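Just below sit the structures, each encoded as structure tokens.
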Structure I
Amino acid sequence: MITPPVSYAVAHLDQLDDLSYSDCRLRPVRLHFGITAFGVNAWTARAAGDRLNPEHDESDSRSPEELYVVVRGRAVFELDGERVDAPAGTLVFARPGVKRTAFAEEADTAIMAVGATPGRAYVPAAWEVWGPLYQAGEYGEAADRVRELIDAHPEYAGQARYAVLFYNAACFESLAGRRAEALAHLRQALEVSDDLRELAKSDSDLDPIRDEPAFSELVGN
């Protein structure tokens, strides 16, 4: 991670980390610069035909509006099933609920995605915080990221809507060999979500702590 100067920072797109995420290539622009006011990331393709960003529809009540900018190369966007040709310089705007994805028509195509939810303060998406780290097998760093979020928001504890946050922390800590921390966060998650208890019974991420007596007490058989 590069720590930017207080006043401004400059980077070329190719200087940013190139991370694997859902069979796509993510360049974490927001995290690189420490941007806190809005979401922004870049997606790049190594070859023509590669999917540029995962298909999604941003359909829940807190979903952002998204603007995509084709930085280089040529892309084809699929928006609710309609294909839109998008050479470099094209702007594509999608409101929440529109199913979207994009594919590269040329090697080395890159798109930038900028998003924010109208009327709401920006909150980083969970997948952005730890998803690429998890997929890269960097479980300790993923656990650290989730722990930072939990520590910054003590009000999340005991709320069912945030149970998955504690559950994910437990999974990453389990995979990173942090048994005590994993069990503690698993306990916090299961205290408010029985659905997660059922998931924990078969979740392979928790296999490293499955032999702990405390795990059996929490999850059952």
Structure II
Amino acid sequence: MPAEGLRDQLIVRGHASDVTISAAASSSLAVYLELLEHWNRRINLTSLPLDPPSDAAIDRLIIEPVAAARRLMPGDRLVVDLGSGGGSPALPLKIAARQIALVMVESRARKAAFLREAVRRLELAETQVETARFEDVATEPALAGRADVVTVRAVRADAGLRTAAESLLRPGGRLFWFGELPSDSPLLEGALQVADRHMLVAGQAQGLVVLRAG
């Protein structure tokens, strides 16, 4: 799809969910999608259709994280994304909220290479990629207890994830969980408590669950 048509599609999908995407942001998001589609031919980054991107793919990969950026607080500074994979929600969130410092954690070297290339192409300041297990990153002195927000999508919600998130978050920090979260989820067996739930895309039940650290 020509870049102009992709930018227009992004803006239209945003309007459908009451999400405003600026011209500058739409250009960066289009570059991200084009890069994702190119790399996805070689390594499995997403199963969503990208050539051309379907409305559902744009809603999931772009509109949801851009809408979630509105749930950041003015004082939020450090965001850590766990299991970053193909870069969503982390990269669109960063494009929508340039003021944050972003750390993406991805254990698979080839996916981490994609993330670094995306950061370079998008010229994102204060953005780094850690090729490591999030359980290990969570104990690093530079990050432990410092994150204002931890973001997670398509990562198994087990005790290991809960422990890592609790280690990374400062007191009062929040976990942004993209997707459904059952009441018996292991994420709710520790200090994290559900604070809010938000619908991100019009007409979809799956959205954002915000959990707060005690």
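What follows is calculated from the coordinates using simple rules that are stated; it is not laboratory data. Only a predicted model underlies this, so the values are computations on that prediction, with no experimental measurement involved. Cβ atoms are built from the backbone, for glycine too; each structure is taken alone.
For which of I, II does distance in nm of label points 7 Å out along Cα→Cβ at positions 77 and 197, calculated from the coordinates, equal 4.6? For distance in nm of label points 7 Å out along Cα→Cβ at positions 77 and 197, the value 4.6 is produced by structure I.
Taking mean projected area of the Cα convex hull in nm², for residues 117-156 alone for each of I, II, which is largest? Write out the running numbers ahead of the final one.
Values: I: 3.3; II: 3.9.
Top value of mean projected area of the Cα convex hull in nm², for residues 117-156 alone goes to structure II.
If P(r) over Cα pairs in 5 Å bins from 0, in percent computes to 1, 7, 16, 20, 21, 17, 11, 5, 1, 0, which of I, II did it come from? Answer by label: II. I, II: which one has distance in nm of label points 7 Å out along Cα→Cβ at positions 85 and 101, as calculated, at 2.2? Attributed to the structure labelled I.
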